[in-house]
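In what follows, structures are represented as structure tokens.
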Structure I
Amino acid sequence: MLKSGLIIVFTGKGKGKTTAAIGQALRATGQGLKVLMLQFIKGTWDYGELESIKRLDPDFNIKPLGKGFIRSKSKLNDNEALENIKQSWEQAKNEIFSDKYDMVILDEINYVVDFGLLPVDEVLSLLEKKPKRLHIILTGRNARKEVIERADLVTEMMEIKHHYSKGIKAQKGIEF
């Protein structure tokens with residue numbers, strides 16, 4: 001039986017997009033699949049998931065490619081952000097076509113497209129050319145309509161209530 005790799009999107013303004021992708025990756029790893037998560041924005045903080053996922057090596061790897069937030073509290077200028085995304089996108093394409101993985105998560109890729117740092121056509125072209133057996137997960141707010149239409153499964157996280165509105169700051173183990 002030929003396995004058909006799915007295109008999955010976790011988007012929306014609510015919390016939990018990356019967490020949902022990691023949950024999907026844990027399920028896949030538990031079934032013997034090899035998973036790679038590429039993070040396009042995260043890269044300068046010490047996130048809790050980095051330490052947890054190290055324990056699942058070599059079946060589940062996470063590679064922070066980013067250099068921090070883009071457009072919001074960014075320490076990068078536009079040229080640095082564009083160069084970082086260009087290099088990260090090339091690495092993502094190489095990994096996707098390496099035939100090493102059963103699932104690749106493009107974490108925060110929707111932000112990158114939304115901010116105009118990567119054309120949506122590049123993403124759509126990759127999704128069309130990906131190995132047939134490979135599952136790809138795309139996360140981040142503001143997933144483009146074209147990506148949603150191409151996807152096999154789309155989940156929108158909707159914020160109903162958030163502790164930030166009460167002035168409660170990000171907490172270790174919850175946000176990072």
Structure II
Amino acid sequence: MSNCMGNTAAKFSTYAYYYVLGEVTKYIREDRTVKISRDYIKLNQSIEKARDLLRQKLLREPTDLEVSLFLDIDEEKMMLAKNATMYVKSLDEMVDSDEKLSYYNCVQFYDKEMDSSIMDLNEQLGKLTEEDKKIIYDRYYKGYTQSEVSKNMGISQVQVSRKEAKVLEKLKVRL
């Protein structure tokens with residue numbers, strides 16, 4: 001009886017070993033901040049193998065163009081795969097050796113209210129008549145259809161369409 005149990009335990013441990021190994025490998029492979037396609041991972045592995053092979057053949061570091069020609073893939077796709085498989089860096093990581101400057105401090109703050117094109121648009125919108133402002137606000141900020149705007153304003157849908165087209169043309173010319 002104990003002989004029979006020994007075989008069962010061996011079979012289970014054999015199965016368990018490969019199952020656990022597969023799960024650990026999967027975890028390591030997928031342990032990234034950003035999930036990326038396995039196709040990109042495989043492509044990047046092919047690129048690295050080709051780069052090593054070309055490095056040995058050419059006795060120098062191959063260019064991206066040479067690698068892309070060797071693999072017969074688009075250079076842009078190659079760069080996309082390379083960038084996609086890079087690990088994400090923390091904004092708290094220090095950039096300089098003195099540990100005084102982090103990536104967070106290097107990233108430029110973008111305030112859409114301070115964008116010159118947005119400021120120009122706001123200025124031009126301020127110069128519109130109240131009726132034109134209402135049409136633009138209802139159509140583009142509230143997302144109303146021309147029919148809904150016409151009902152709210154008590155004018156026909158055709159008038160809304162014409163006025164909207166005129167306002168947009170004015171804005172296009174002024175900007």
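Taken together, the values in this text are just the output of simple stated rules run on the coordinates, not laboratory data. On a predicted model such as this, the values are computed, not experimentally measured, just so you know. Cβ atoms are built from the backbone, for glycine too; each structure is taken alone.
Structure notes:
- With distance in nm of label points 7 Å out along Cα→Cβ at positions 37 and 117 derived as 2.8, matching label from I, II: II
- Among I, II, structure where relative contact order in percent (Cα under 8 Å, 6 or more apart) as derived comes to 12: II
- Of the structures I, II, the one that -21000 was derived from, the read-out being helix-only ellipticity at 222 nm (-39500 (n - 2.57) for each DSSP H run of 4 or more, over all residues; to 500): II
- Structure from which 16.6 was derived, Kirkwood radius over Cα pairs in Å, options I, II: I
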